[in-house]
Every structure is written in structure tokens, then in C-alpha cells.
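Pasting the structures in now, so scroll down.
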Structure I
Amino acid sequence: MKIYHTADIHIGLRFGTYDANVRSILIEERYAVLQRMVHSANANQCDVFVVAGDLFDHDRVADKDVRRAVDILASFTGHAVLLLAGNHDNCSDRSAKPWSTVIAHANNTSIYPLLSDEVLRFDINGEVVNFYACPCPDHTSKDHRIGWVAEHPKSSAELHIGIAHGNVVGHSLDDNHAYYSMTEEELKASGVKTWLLGHIHVPFPLPGTVGTPTFFMPGAPTPGSVRMRHPGQAWVITIDKDGEASYQADVQAGITFKRFTVAFSQSSDLQSLQHQVQLLPPSTTILDLQLSGMLVAQDLATLSTWLDDLTRTMLHVRYESTVKEQLTAEMIASKYPTGTLQERVLTDLLADADHPLDVHLAYEILQGGGR
């Protein structure tokens, strides 16, 4: 049996900090990555497509957008699409949106909205598979939703897989335990073979891991900000006749978010940054640059021209720069005559390679800009 496992697509995310053109592209990417994942799942001949929560970003997603997402999911050619209510698209009332729209539009499809604690039992390729659905009824909760699974009787002749949404202690920061926090021990004690989880936007298990993990976390399939450090992924999980899993990451993201934090001290630092940025796809990259340090006048001019060019070629560029002009002996000589106290102090400080910032502080003080 093959499972395509994703979560945290967040259709309806507004991206309000971007201009209209970029915002439109980012909103469209949510549908595009969902379509690409379904195509990939079909190409991999997956039997089940699982969205482990937060298909939608909130409960105010327009009906037409909900129907569009359902239509994309309905193109999955496998056995079933399982849609769990996460903390963003939580469900305490099946008649409330967006799930009422999903239910109505998914009628006569293989899409199963998982909106209450339940076991879904399928015969897949001659094997009975039980999926234990543990949806979120609210946006936050100090209590997880998996406790009932351990009490449910399980046949050893059948396969048992849990689906839930929330934090796993030790894998994400949730000091207040507000997001359905679970421990690995609780997940293991449930009696299922493995868990398909959502919520944490970082993939688990780590690359190189072997054996069937206690849980899978796909990470978000496409980034939503520079805070997400991985490029976006889902899992293609194969479970053999003995119930053991093998898995591979599936990357379908069409947008790249990248942040560089650089403190310049020499020309090669600028050249290195330019090279790294050059490797990024310009028309689909959201670039964030945090720049500081010092460069000589010629490199400062190069940096300024380069930043202007980036804003015209990249999808979106945001930068903060406190880069200052690096003092040289020539600059000091042009400001202060040779032999003056100011010239001697600055020249001595410039020669102190162990404290390169001291000369700049002294220069700012002399110019009336320091304390």
C-alpha cells in the first residue's frame, strides 16, 4: 500500500504584507502545489491521499475556493482522500464552513472529511487497513485528541494507522501546550503502526532514518515565509505486507523563500552572496536580505547597483542594510592632514587588525555621529 501524506497547505492564507501582484501569485501557489501533489500521488500509484489537517487556513475561505480545492482532490485516482480537520480549519459543527461546503461538494467522490473521532476501514489490495481519525474541534487545546485510540480494539491481522494534528513535544516549541501537544510515548502507546501528523512545518523523520517511525510529519508542502527553513515537501510512504514502512520525500513547491544574513568585512563576502543568490530561480523567489558590516566605496557602489537590479528581476526582494563604508588610509588622509591628532589616532586604530570596528567608532565620534 502506498500513502501520499501532506498537511498544512493553508488555502486561504492572505499574504497581506505583499503587493497585489506578488500576493496573487502566492495565493495561487496554494492551489498549484495541491494540484502538483495530486499528480505526483497518481504518478506514484498511491492508494490513499492524506491531508493531516489545515487544508484551509481559516473558516472564512470563500465557497468557490473550497470547491476549487475539492475539485483538485477529486482528481486523485487512488482509493480514498482523507481530509482531517486541523487547528486552523477545526470542526466542532459539521454544518459550519468550510466543512459544510466540502461535504456538499465532495458528495459522490472518494473524499472523506474526517471531522469526528472515528475509524475508517478499507480493503486495499486485499489487506484491511484501519485509519484512526483524531480531528481538532477548536483552534487551540491543552489536550491532544489521540487518547481514545489506545482503548479501541485492534486485530493483529489488520493494519492500523493514526491521523492527527498537533505538536509533538520535543519537536516544536509549544511552551503553553496550546496546540494539542502529544508525546512520542503517547503516540507509541496508542497501538497503531504509525501516525500521520500535521501542524509542525518541519519534516520528520530526518533524512537517513531507517525503519518505521512512531510518526510522520510532512512539513508544509510550500513555504509561506522566510521562517520556514526547508523548501517544502510531502511524504510518499510505502507499507509492505509485514506492515513496515519505507518512504521518500516529494518536493512539489513552486515558490522559494530565502533569507540571507550577512555581515560584510571584505569584497569576497559580497561576491559569495551574489553567487548564492544567482543560483536561485529569480521569477519564483521571495528574497530577504539582512545586511551589515563594512565595504570599501567601490564595493558599496556595486552592492547598491546589484540590489536595484534584484528588485527588478526577483519575484520580491526585501532588504535591510546598515552596511557602512570601510575606512582606508586614503580616506583618513583626505579628511585630516598628516600629523594631526585625528590623523594619528585613526591611522593607529586602522592598523589594529584585532579590533577592526574601533577605527569606525572613532571616526563617527570625530564626525559628530557617535557617543
Structure II
Amino acid sequence: MTLVYILVAILLFGILVVVHEFGHYLTARLCGIEVKEYAIGMGPKLISKTLRSGTAFSLRLFPVGGFCAFYAEDALSEDSPDDPRSFAKQPVWKRILTVLMGPGMNFLLAFLVLFFFFSISGVTSVGSVLPYVSSVEAGGPAEKAGMLAGDIIEEVDGLYVLDGTTETLLQSIAAYTPEHDALHFVIRRGDEHLQMDVKPFLDETSGRYRVGISITGQILTYDTQPVSVLTALRYAWEDCLDAGKAVITALKALISTGEGLDQTSGPVGIVSMVSSGVKTGGLNAFLNYLVIISINLGLMNLLPIPGLDGSRFLLLCLEGIRRKPLPQKAEAIVTICGMVFLIGVMIFFTYQDILRLF
């Protein structure tokens, strides 16, 4: 079964890349740009059929990814740059749209998956939780009284606080006033029931009384409610924005301080993570990874790194400003350098992934 889940993870990658390349293909055809080949998979051709439009649709040996090739797309192409079908001969604005719609299709895929998921399954929210002490501050009143991480607080000054929320417990502590000597806690620790008195202190930053503990809720139940089409659209949009913000925040931290470098994964690590997640989480996990990685792929492709769509977009903008094509040889050199860099990065992260696995 492990092999099956690995294949499922590879399928997820294949979907993302094929959709990305289809964005380039569809936009090019709508703009009147001819496409030389649209391929599903990589490596040697298994099946190929050329349509009347001149585009060869091919299925290749390795079922990972795909590509969309244009006529005389760069200086390394075997096609003549004077060919009227040449990508370089098309208006700049059409080429810009064609380049951007690869990442754009990744964003659209994530949005549509979320929209249909919410429309069919409804929106799931946390129903009830079991609050427990997740950490105890060193030297704080709770630690001095003997409270430990993992304790479950059942009562505070005679009030039963296990009502399925964390709010009642937190409010009962924050409601302390100096007229009282201390708060009386009834705590469950394993099979034991303990009682202890803890005197809160005033936290000047928040202006609230605290005992020096952090409370976390262990989820017990979930509530699922059907939603309207408009609500599903809103939830899908908000989730896409949240995922995009998380990717950008992580990328900023990685570039500025190197934070998260040891946790960044390459293809091997992502396949391992997805296969493990799908094995335990099923279809929901598959769709969740599809959304997150699709948005990640779209944003990463917009980075101004030679060889990625972001770099091609900047070069096309520069060409539009100059009102004449950039030197093809120089562009080819930049692209080659970028591809070498990207391959090096992939090898580095793949090496890290293999070390983690073994």
C-alpha cells in the first residue's frame, strides 16, 4: 500500500504541472499564438498526435509533469527565429499573458478545488474541545503551586469549566480580583484529582490577571454546516489568501534569516510527506495538499529567477519598455545560468530529503 500512496503523491505533482502548462497552452491559443507541443509527462514519447492547429499532443514515458513548447521560444531552439509562428514575433502583451497564466492556472485550480469542496461538503468548524495546560511558566504562581503541563483543570473556585470551550476557563482566571486571596483549582492528572490554590498576578502588558500557564484545546468534535454558493466562494477566496500569505511569510523568513531552511523539502521530501498524509487523511488530505502545493508552485514560479515564469515576465516587460527584442544569446545565457542554479537547489534539497529518510 505504501507504493500506492507514493504513486498518489506523484499523481498530485503531475496534476499540478499539467494544469500549470495547460494555462500557458490555453492562453497562447486564445491569443492566436501557435504551440509546437503540449506534453503530458517527461522523457521519450509514447504516443504523439499532431492536430490541424499544428500542435503535437504527446504522452511521455515518465508520468511526472509536462511542458508547453512554442516555436523558436529561445535561442537554444532548433526552430528558425524568422518563422512567422515564432514566439518572439508575437506581440509582447500576448506573450506576457501566456507566461503569467501558468502560475495563474495554479491559483485558479486551488480556488476551484476549495470552492467545490465547500459547496459539496460544507464548512467544518471546531465543535467542542477539552482544555488542558500545554505549558507552565518557570517561576510563575502555577509552577510554584505544583501545576504541570498536561494537567486538566476541572474547576476554578467551584465553577466547573469543562464545557467544551477554552473561554470559560480563561475568563474564570481573568475574572480574579485582588480581594480574593487565591484561586482554588481542581485538577485532573491521569487518574488522580488534585487540589491547589494559586494566586494570580497582574500582567501589565495585557492588563489581565494570569497564573503563568498556557491553555490549549484538544479537539473532541467537529461541526459541519452546509453553505450557499456565495459563502463557499468567500471561504475559498479567504483560504487561498491565507495560504498565499503563509507561503510569502515563510519565503521572506527563509531569504532574510535562513529560518526554515532545515525544514524545506525537495521533491523526495514532498512526495514522502504527501504519501504519508494521504495514507492517514485520505481524500481530504489529498485535496489539502493539492491546494497548498498549487498555490506554492504558482508563487514560486513568479519569483524573478532565470528559468522561471517570473524572470520571463520581467524580461518581456523590459522588451516592452525598450520597444525592441532583447539579445537572444544574452537571454539564453541568463536562462541557462538560472536553470543550473535551480538544478543545484533541487539536488541540495533532494540530498537533505534522502538524509532525513535514512
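Each value in this text was obtained by applying a stated rule to the coordinates, not by laboratory testing. Small disclaimer: the values here were computed from a predicted structure and weren't measured. Cβ atoms are built from the backbone, for glycine too; each structure is taken alone.
Here distance in nm of label points 7 Å out along Cα→Cβ at positions 92 and 172 is compared for structures I, II. The highest value is that of II. Looking across I, II, the calculation of relative contact order in percent (Cα under 8 Å, 6 or more apart) that yields 18 traces back to II.
Taking helix-only ellipticity at 222 nm (-39500 (n - 2.57) for each DSSP H run of 4 or more, over all residues; to 500) from the coordinates of each of I, II, which one would give -17500? Structure II accounts for this read-out. Structures compared: I, II; top value of Cα Rg over 2.2 N^0.38 Å, for residues 188-291 alone, i.e. the largest, recorded for II. Looking across I, II, the calculation of P(r) over Cα pairs in 20 Å bins from 0, in percent that yields 26, 43, 21, 10, 1 traces back to I.
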